1. Can you tell which of 1, 2 yields 0.98 when Rg/Rh (Cα atoms, Kirkwood Rh) is derived from it?
2. Here distance in nm of label points 7 Å out along Cα→Cβ at positions 48 and 88 was calculated and came to 1.1; which of the structures 1, 2 was it taken from?
3. Computing mean count of other Cβ atoms within 10 Å over residues 72-79 gives 13.8 for which of 1, 2?
4. For helix-only ellipticity at 222 nm (-39500 (n - 2.57) for each DSSP H run of 4 or more, over all residues; to 500), the calculated result is -9000, so let me know which of 1, 2 that is.
5. Given 33 as the derived value for relative contact order in percent (Cα under 8 Å, 6 or more apart), which of the supplied structures 1, 2 does it correspond to?
6. Computing distance in nm of label points 7 Å out along Cα→Cβ at positions 32 and 64 for each of 1, 2, which one ends up highest?
Structure 1
Amino acid sequence: MLVEQRIYTIPHGRMNEYLERYEKFGLPVQQRHLGGLVGFFISEIGPLNQVISLWAYASMADRETRRENLEQDPDWIAFRGMNTGSFTAQETRIMRAASFSPAIRRDTGEPRADS
C-alpha cells in the first residue's frame, strides 16, 4: 500500500475559484481513474494557500497505470488546460505505511474494517 501526497500552492485570493473548478471538473475524472481518495485538505496553519490531496495505491505499478490512464483522458486534459497559472508550487511525495499504521482500502481510501 502506497499513499501519494500532492501539495499545490494557490495564489492568494484564488483558493475558492480553484476548489470550485476542481470539484466540478477535476475530482470526477480523478475518481474515475485513480479511486482511493484518502482525503483532500486545505492548509489552515503553517504555509497557507495550499491544497493537499492523498491518494492510495496498491503499488507503484498500480499508481503508474492509473496515472497513465488519467493523463490520456480528454476530460483530464481539458481540466489541466483550465489550470494554467493556477499554482505557484507543487510537491509530490510517495509514502508507504509503517507496519503498525491502520490499513486503508485502496479502492475508497477509507479505513479497512479488518485493521
Structure 2
Amino acid sequence: MIAQEHILHVTTPEAWRRGAETPYYEAESLATEGFIHNCRPAQLRGVLGRHFAGHRALVLLVVDSGRLTSEVREEESHGEAFPHVYGPIDRAAVVSVLPIETDSTGRFTLPDGVE
C-alpha cells in the first residue's frame, strides 16, 4: 500500500538508471518545464493513458515527499491538483521502484497495492 505522504513518478527504466551513481534523479521536464511531474495513486491510470500510451515497460518511483530536499507544490492540471517537484528528486527519497508493464492488449498492469 502506498502511504499518504508518498507521491508517484513514472519513467522509463533507462531514464531511472541514467545517473544512478549520483544522489539525485532528474527527469527531462526539470530542464524544459522547471519541475518534475508526479501524481497520487488515484491519478496514475489517467497519467499513464495521457502520457505513456504505447510504452511497453515503465517503472514507478514511489517517493517519500518528506525526504525530498526540493520543494513540492500542488498545482492544477487536467482539472486536478498534481504534486510537482521543483528540483531534482533525491534518490534517498525513492522508497520503491516498481515495474509497470502492459498485458497482451496493451493495458498497463499496475504493481500490487497501487490501486
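1. 1
2. Corresponding structure: 1.
3. 1
4. Source structure for this number: 1.
5. This figure was derived from 2.
6. 2
Only the coordinates and a few stated rules stand behind these numbers; no lab work does. Nothing here was measured: the structure is a model prediction, and the numbers come from that model. Cβ atoms are built from the backbone, for glycine too; each structure is taken alone.
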